[in-house]
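Input: structures, listed below.
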Structure I
């Protein structure tokens, strides 16, 4: 019985990995919206594997490594494929060289570096240094979803050649940057000690209601802004 319980978090992690694989298949079939839904499911499984491990008290080194390997696929390779297909559409319409599409693969490469760094960095137990790969993946997922239902200005921005060329570099830098970012891990649900988390969740909900799928992109930018504000506020207090 103990052996079965011990494997519950790993099974949830395996479900995360499966969703990443399905997302890649969907992206290769030009079904980008479906691919984004699979990555969304992967993010849910990624949250609950850690939650299950803490609840069941079955932390293990193999679980930690398996989680990172699954994340490379679901939040590195899969969103990289989505952005690659998106870039193909944009650059083909603008008659740009095909090699520009391959900039998208900077995303899985630096996602892998980010996850390897996370496993070795003892500073990232209760917070993050650099943009977490799930947050980066969700931003990328918002791009095809905006085409389905989003404001026209966002559609125009995401379909610009400049965005397609620059985003992989910006994304790669954010993944590896020495930026202190708060984690959405609640040790309790009281206001005190969780102010920044509740503010972020509240404003993210407003973004989603007001801007639909574009609210996902805005929420990731909000996450970066609030984290930087919190860091410099605390630094000045010290």
Structure II
């Protein structure tokens, strides 16, 4: 499990340490966040979080709010860890898209077993989340991109942009269409941001960046060169 990174979110340092110690002992990599806002910021700044363990009652943003915001961006598995045990609380968690609900107090060994089960289920359900084109490989569930088997670091929007290009291979995509599909309705910028992101993405892809073709006066097209 050494390549699986888990984000542990709890405002109580002792609880974070307890969960972290058992996960690390089992071979997981652990990133900590002390509140919902911290968790959201750490998630969007990374592209390799495989699972989130989320407390409910936290300052700034509670677990429900944080999970809902993350769900707008990703299907990363979320396990909610809370002292709230009423049915309505569980239902609220599932309504915002969590995958598992564990009430406190809990057995750390059971928590680790649940983590492993959720990851197995997620990997099984998301076999089709592995897409590849011309030596570029995207693992949607883990948010990992590799070029010729070497992992590269992309921002969240660079990841989404590359995913959109690859899933629309050979299709001429206007800047407006890219904005609508990658940045969606809550983006109020202009098409120049696409050019900036494409420039950065091409640089990070190295020679594979040539697959992103510029279509004059329209936008872009992803096309793997046939040697």
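Only the coordinates and a few stated rules stand behind these numbers; no lab work does. Remember, predicted model here, so these are calculated numbers, not experimental data. Cβ atoms are built from the backbone, for glycine too; each structure is taken alone.
Thinking of I, II, which structure, once helix-only ellipticity at 222 nm (-39500 (n - 2.57) for each DSSP H run of 4 or more, over all residues; to 500) is computed, gives back -11500?
This figure was derived from II.
Tell me which of I, II gives 1.13 when you compute Cα Rg over 2.2 N^0.38 Å, for residues 129-176 alone.
Checking each candidate, the match is II.
For log10 I(q)/I(0) by the Debye sum over Cα atoms at q = 0.10, 0.13, 0.14, 0.17 Å⁻¹, the calculated result is -0.51, -0.81, -0.91, -1.17, so let me know which of I, II that is.
The structure behind it is II.
Out of I, II, which structure matches 18 when relative contact order in percent (Cα under 8 Å, 6 or more apart) is calculated?
This value belongs to structure I.
Can you spot which of I, II the value 107 was calculated from, given it is volume of the Cα convex hull per residue in Å³, for residues 153-208 alone?
I
Going by distance in nm of label points 7 Å out along Cα→Cβ at positions 49 and 193, which of structures I, II comes out largest?
The structure with the largest value is I.
Given a value of 14.2 for Kirkwood radius over Cα pairs in Å, for residues 73-168 alone, calculated from one of I, II, which structure does it belong to?
Structure I accounts for this read-out.
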